[in-house]
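Engineer: There are structures below to look over.
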Structure P
Amino acid sequence: MGDIFKVILPKPIEAGDKIRICGQIANDATEFSINFANETDACPDNITYHFKWNLLNHQITENYKYNGEWMEENNIDYNSLDGTIFALEFAFQDNTIYVYLVDGEGRNFITQYNTDYEFGLCDIQSLQVWGDVEKVRELTFTYD
């Protein structure tokens with residue numbers, strides 16, 4: 001598994017901002033992850049938010065990386081995707097990231113993650129997609 005997509009954010013994230021990412025996973029996909037990294041390097045030492053979806057085990061893992069060390073994981077049971085297309089929205093409020101699965105015109109809440117540990121939202125510099133994602137079909141930034 002490698003870094004298949006990386007984008008440097010056009011501006012620092014602030015409360016009220018949203019990022020929507022739509023992609024296509026492989027037919028035999030087992031997992032993919034989305035990192036909100038504090039650096040633009042391919043392998044950053046600091047990641048404010050790591051979102052990993054284990055499709056086989058129907059589980060989402062959240063954590064962060066500080067000075068090259070992964071911190072304690074939070075695991076959430078969550079159903080797998082229907083099909084190979086996903087659309088996720090990350091909504092930022094204060095030091096909390098709300099994650100939604102976008103389906104048609106609606107959004108289904110998945111989780112919320114507090115970033116108070118070591119980093120603030122303004123520390124995020126890039127977004128990275130790793131794992132069994134064949135392509136990113138859409139990336140949308142909405143600024144408050």
Structure Q
Amino acid sequence: MPSRRRGSSGYRGVRERPSGAFYAEIRSGDVCLGLGTFETTHEAARAYDAAAWHLQRPRAQMNFHDVLTREQAQAVASPPRLITDQDREEHRRRQRCLLIAEEDERAMAEWRRRYPQDVADENTFWAERTARRRAERADRRRRKALAIS
């Protein structure tokens with residue numbers, strides 16, 4: 001397999017973001033694993049190497065050849081939290097659910113404001129139901145205690 005071309009940052013797996021920060025990622029098969037955003041290219045390249053060691057890549061595919069063991073790679077850059085495409089999709093799904101929940105809360109607040117009598121009726125219903133269920137439970141306990149003794 002031919003070695004991948006190094007990007008404009010000078011390191012394999014490191015890209016510069018428009019904000020000036022550096023983003024590291026590594027590919028494993030057809031999955032792109034995000035390693036995070038770093039302040040310098042050197043930190044991002046070290047994170048790439050730590051992930052490469054973790055994925056058991058040959059040393060020729062790493063940025064720094066002075067690291068000879070996985071322990072040395074992890075000492076230089078702790079194992080990153082790998083962000084997969086599945087993680088991104090889960091994040092998007094949770095964001096959609098959050099937006100729906102926020103819209104629901106806003107609609108309920110508007111309903112409570114417009115129809116205060118409905119709110120009072122609902123609260124009365126639940127208070128009566130709770131009291132009835134407590135009385136039923138107490139009656140069952142009382143009958144059970146009489147049956148045991």
Structure R
Amino acid sequence: MTLNLCVLTPNRIIWDSEVAEIILVTNSGQIGVLPDHAPIATAVDIGVLRIRPTPNDGWLTMALMGGFARIGNNEVTILVNDAEKASDIDPQEAQQTLEIAEANLKKAQGKRQTIEANLALRRARTRVEAINGVPS
């Protein structure tokens with residue numbers, strides 16, 4: 001038995017196919033989703049989506065930039081502000097963006113700049129984590 005996973009941004013479809021299992025980062029922590037999961041709707045946090053295409057496959061990763069997910073009837077629909085498959089992320093550019101985000105946080109002044117710098121840092125970290133993947 002499988003799940004139909006669809007990951008969408010406002011501009012494009014990132015993923016639309018059947019999978020065996022996913023691990024989704026929500027605002028209240030990670031949840032694992034297998035076939036016949038109880039129906040839920042949840043906010044999706046900035047973080048790494050882990051996808052196991054078949055029970056025998058290793059994990060694939062994707063950087064998600066916050067949004068919402070609906071799970072039910074073996075269908076998972078994830079609508080996010082932005083998403084990138086780890087295989088589409090340039091490792092050097094991602095590392096460079098992370099270093100810039102860390103530097104910007106150190107020199108942030110005032111509440112607004114600090115909040116914006118923290119958000120940019122979380123996004124940059126997520127992209128690097130997606131590239132690094134997870135153990136099989």
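Laboratory data are not the source of any read-out in this text; all were calculated from the coordinates shown. Just so you know, these numbers come straight off a predicted model, no measurement behind them.
Engineer: Which structure, out of P, Q, R, was helix-only ellipticity at 222 nm (-39500 (n - 2.57) for each DSSP H run of 4 or more, over all residues; to 500) derived from, given a value of 0?
Structural biologist: P
Engineer: Who wins on relative contact order in percent (Cα under 8 Å, 6 or more apart) among P, Q, R, i.e. which is largest?
Structural biologist: Top value of relative contact order in percent (Cα under 8 Å, 6 or more apart), among P, Q, R, belongs to structure P.
Engineer: Ok, one more. For Cα Rg over 2.2 N^0.38 Å, which of the structures P, Q, R scores highest?
Structural biologist: Going through P, Q, R one by one, Cα Rg over 2.2 N^0.38 Å peaks for structure Q.
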